[in-house]
Structure P
Amino acid sequence: MSSASPRRRQLLEAALHVIADEGLRGLTHRAVDRRAGLPEGTCSAYLRTRSALQGALTEYVADALLSDVDRLAEQLRLDCEFEQESVDAALSLFLRWLDQRELLVARLELSMAATRDPELARLLADHRARLVTLVEGIMATTGKPDVRHRAETLVASYDGVLLAALLRSPAERPEFLARSLELIGEQLSSEAPAPSEA
């Protein structure tokens with residue numbers, strides 16, 4: 001979304017907070033205008049329909065998360081102690097996301113909406129495929145077999161861990177995340193090949 005105008009980014013950031021605080025049902029043009037402190041009608045001038053607003057917000061959220069993972073990947077490419085450093089770096093990133101919970105909550109809300117909205121589902125599937133490919137590229141440096149399966153499993157596992165962490169108190173999250181990420185890493189670092197597709 002770096003190419004978006006400052007006003008459009010302002011509206012999408014406001015929409016992000018609206019959906020995190022009020023859920024998808026609360027996401028209206030009027031609510032976004034109020035949250036952004038802009039005159040009524042501003043949001044609808046940029047994003048005419050509710051569908052356009054949801055689609056733009058989905059891309060905004062997914063791009064923000066993907067950019068963070070891209071920076072993490074670049075950091076890991078420069079580090080020799082891959083497996084331990086990957087756990088530490090992922091832990092740091094996840095704790096930062098949880099401290100700024102709006103992105104994660106909005107993504108969860110939009111993911112649920114995507115089960116009933118083919119266009120949102122397509123947008124999220126495209127971003128997830130890019131994320132899996134990015135993780136696959138990182139894991140390829142380990143020399144493990146079935147890297148694509150491992151990458152897909154890692155992304156899905158991290159999704160579940162983040163959701164579980166959101167439901168815990170802030171004080172409990174660091175220990176829970178550290179333990180969970182270590183366990184996932186141990187399982188995925190085994191040499192056993194992933195099951196073949198039917």
Structure Q
Amino acid sequence: MADDSKKGLVTALELGPVALFFVGYLFLRDHTFTILGEEYTGFILMTALFVPILMASMAIIWKITGHLSRMQVMTLILVVVFGGLTVWLNDERFFKMKPTLIYLIFGIILLVGLLRGQSYLRMVMEGLVPLDETGWMILTRRFCAFFFGLAVLNEVVWRTMSTDAWVNFKTFGLTGAIFVFFIAQSRLFRDHGTGDAE
């Protein structure tokens with residue numbers, strides 16, 4: 001498979017489960033389902049479906065690329081744990097907390113590296129974003145602050161807004177924020193880029 005086709009397929013497999021969750025939730029959000037005597041909302045049912053869909057997606061990515069990144073593995077573990085708790089306890093709060101924990105963990109990992117004078121971000125993204133040492137440290141500090149900011153924002157949204165608002169925020173808000181963040185780094189990429197991308 002050509003590299004461009006492989007990258008496109010991997011991106012689709014990463015985004016596909018989230019898109020399926022969003023579409024499924026739109027169809028099922030006003031419905032309640034009784035399974036083995038227990039009532040479940042459409043949100044809980046879609047969470048139950050999201051977990052195996054994401055697992056299958058990650059398995060296909062692993063088969064295509066031969067590996068999964070640390071971010072993908074950590075995200076998968078948290079989805080399985082918190083998605084499982086959501087369904088088992090029939091409590092949607094656990095699934096809504098998941099992005100908070102993901103961003104907190106990533107932020108803390110980057111912060112530990114910064115305190116040691118290292119860019120752990122570089123270990124994950126060096127082949128994708130060619131930067132000099134100064135550029136990596138700047139980008140890591142920005143990513144660290146960004147992750148902590150997203151964690152706080154997710155907490156505010158799920159605790160103060162409706163489930164509909166949170167699903168829209170999770171699907172479009174967080175994705176849009178990451179896109180805007182990368183666009184905002186264009187000057188950094190220009191000033192500190194080395195041109196060594198593979």
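FYI, it's all coordinate maths here, none of it is from the lab. As the structure is a computational prediction, the values presented were derived from the model and not from experiment. Cβ atoms are built from the backbone, for glycine too; each structure is taken alone.
Computing mean count of other Cβ atoms within 10 Å over residues 7-14 for each of P, Q, which one ends up highest?
Details: P: 19.0; Q: 14.0.
When mean count of other Cβ atoms within 10 Å over residues 7-14 is computed for each of P, Q, structure P gives the biggest number.
Between structures P, Q, where is distance in nm of label points 7 Å out along Cα→Cβ at positions 55 and 135 highest? Checked P, Q; max of distance in nm of label points 7 Å out along Cα→Cβ at positions 55 and 135 sits with Q.
Thinking of P, Q, which structure, once semi-axes √(5λ) of the Cα gyration tensor in Å, for residues 15-102 alone is computed, gives back 35, 13, 9?
The correct label is P.
Taking mean count of other Cβ atoms within 10 Å over residues 95-102 as the criterion, the highest value among P, Q goes to Q. A value of 14.1 for mean count of other Cβ atoms within 10 Å over residues 87-94, calculated from one of P, Q, originates in structure Q. Here mean count of other Cβ atoms within 10 Å over residues 39-46 is compared for structures P, Q. The highest value is that of Q. Supply the structure label, taken from P, Q, corresponding to mean projected area of the Cα convex hull in nm², for residues 63-142 alone with the calculated value 6.7. Label of the source structure: Q.
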